[in-house]
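What follows is a set of structures for review.
Here, each number is a calculation from the coordinates, and none is a lab measurement. Quick caveat: nothing in here was measured; it's all calculated off a predicted structure. Cβ atoms are built from the backbone, for glycine too; each structure is taken alone.
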Structure I
Amino acid sequence: MTLPALLGGPPIRPAGPPDWPGPDDAVRDALLAAVADGSWGKYGSRHVEALHALLVAFTGQSHALACASGTYAVELALRAVPVGPGDEVILAGYDYPGNFLCVHAVGARPVLVDLEPDGWQLDAGRLADAITPSTRAVIVSHLHGGQVDVARVIDICRGRDVAVIEDAAQCPGAMVQGKPAGGWGDLAVWSFGGSKLLTAGRGGALLTSRPEMHQRARLILGRGNNLVAPLSELQAAALAPQLDALPARHVRRLRSADLLAEGLRRVPGVRLLRRDGSAGFYKVGMQFDAQVFGVSRKLLIAGMRAEGIALDEGFRALHVGRSPDRWRAAGSLDETMRAHAGMLVLHHPILLGDGADIEQIIQAFERIHHHAGGLTAGA
């Protein structure tokens, strides 16, 4: 088999991973129209309100509030519950680190729950034991193509005065247990960051069907006639056509993920996270076993990147490197540590390619596995 690029062979994708965002005529036309009519530079012309209406229609929630980032939308959701000093917020031990920091930003304490073993998402079966009289909210993040059993989470929290915040920042367009991602929680979050499936460079949105929480969030955002951390009219203009294109792109990404999952059956030690239904892929998560594969995760990532594949590590476990005074664990975090050591994530743009692009990913894994001995010896 051809040598991997790290050992002097030709890279499988010499041009590297596809860029994101790519050229988009609909986005260009929307931005040019906003420039032409002057709406791009006004405080409240029409684009943000139009985006709110689109998000409500897409998710089935009753209210939407755009803001400057998905991370801020999580903090806004916590404040809208409201969560404050002395309260506890439950989240998975493996999650976006900004969510942990948002809990601290409102003065509350994160409570970490372990993951279920096949999909490495929050284990809903451990949730009831984690709830105490101090628990005010649970953050449910659907990560890397996986999905939390959010219906079970809501059943557990109902009647306990515990709000469910659904973090759907990674999976707009997905269907979760029969509802659109972002349509489940008391509050939900989408993100429009520069690498996300819907991008405005920065930005996010808070979604809810709880009128009292929507009102609190509006008051928190408002400063007289101005807003704290707003989304601009020009950003909203760029997002609307992307939302229109999202369903078709979602189908393409799903098809590519299915091809990748099937092809990785040829590669020992790597498999996609278990997923249910119509998952969303901002990052494609993979469970990696270095001992079975034959090289370390660090060396595998270096090898894949040399081949032109945008592979990376996942998040760090939330408790690793943090003072025990800053969090509480509700039981063991064994699966969390497995994810900490073994998560791989593939950036999404390549999923909009064709079968040949997916085959290149599989071939790169195979090439590195085949030459594992040489790579390890030279490391």
Structure II
Amino acid sequence: MKQKIRMGMVGGGQGAFIGAVHRMAAALDGEIELVCGAFSSNPEKSKASGADLGLSPDRCYGTFQEMIQREKRLRPDRRMQFVSIVTPNHVHFAPAKMALENGFHVICDKPLTFNLKEALLLEKIVDKTGLIFALTHNYTGYPMVKQARQMIRQGELGELRKVVVEYPQGWLSTHVEASGQKQAAWRTDPSRSGIAGAMGDIGTHAENLAEYITGLKITEMCADISTFVPGRLLDDDGSVLLHFEGGAKGILHASQIAAGEENNLNIRIYGEKGGLEWRQMEPNTLIAKWLDKPTQMIRTGVGSLSPEAQAATRIPGGHPEGYLEAFANIYRNFAHCVQARIAGVEPDPIRNDFPGIRDGVRGMQFIEKVIASGKSKTKWVKL
């Protein structure tokens, strides 16, 4: 019988949002088991969080260093096999580096690290160790995102010309971080978030989605970056003109002060033969608009989809598949690759589909260059 992959977690303790999301996603397919964790920088809170999750007290650690050192000393059939990192940005690099150097695979929340220097060093460590590294750009896990990617790969749109990707939110329209709201506090703090606010938090999702679906890399950008809320230390809004390899042009808009918006990530891609449109708040639908035939509505679980989209589809058509399922698709694919590594075989190519270290480095390059462009008088910068 296939054994569950054993997971240790760094971060995600009491009061955290994204840690619970990762745990639900990891558990959804019954292929991963949480066995240990260092859930907070406060040792007492970490151990209390582990107790809340029903873990054995001897597997609830005060620090990630203690967790990695002690887990490594356990029998191979008992120790954790990978580390899930769900901390604020400034605590991504150190646990990822230590886990990899001690033989553990890693799955990490985005963006990859606090800055580009850390990202490039982590890339070298992943390459040196040969271990599996995944980054949870979870929107790539949606079936219709994969369908759009395959349609473009097969040339159905022809040569790509225009990419418009938007990620408006409204939750930071006021100075909510001053009230002590935990998620707002660290995301707007340069010492924990890094040099970017909205562009690091959600702009990187838009950048990653555009490159994932089109298969094209951004080569140049011209950014207008703003901070609208008085007293805020990082950007909360930005608009970026993009140049892609191959000649396609694009627009990226990310805002956390778009009052009234929830989580309205959307993308439109136009080629010489037609266009595609997908919206995260209506994720089961991909709209294809054609130059010479009627508009087509493609639905999750309905009709003949690409093998990649079918592999990411979990339930019959007409049943909503959303955020947690897309997140879980990344964890499931990651787990399959770890299982294949244990068995000494090559993973199924369809399952070997999740954002990795290169995507993480691209995201950090985007953050650095978009902020540089926003501050520059000449504007256009190369990526």
Requested in this report: Output the label of whichever structure in I, II has the greatest value of mean count of other Cβ atoms within 10 Å over residues 54-61.
Outcome: I
Query raised in the report: Out of I, II, which one gives 24 for relative contact order in percent (Cα under 8 Å, 6 or more apart) as computed from the coordinates?
Result: I
Report summary line: When I, II are compared on percent of Cα pairs over 17 Å apart, for residues 126-221 alone, the highest value belongs to II
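State the single structure among I, II that was used to calculate distance in nm of label points 7 Å out along Cα→Cβ at positions 62 and 318, giving 2.8. Working shown, then result.
Details: I: 2.8; II: 5.7.
Matching structure: I.
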**Report entry** Answer label among I, II for the case where distance in nm of label points 7 Å out along Cα→Cβ at positions 182 and 206, calculated from the coordinates, equals 2.8
**Finding:** II
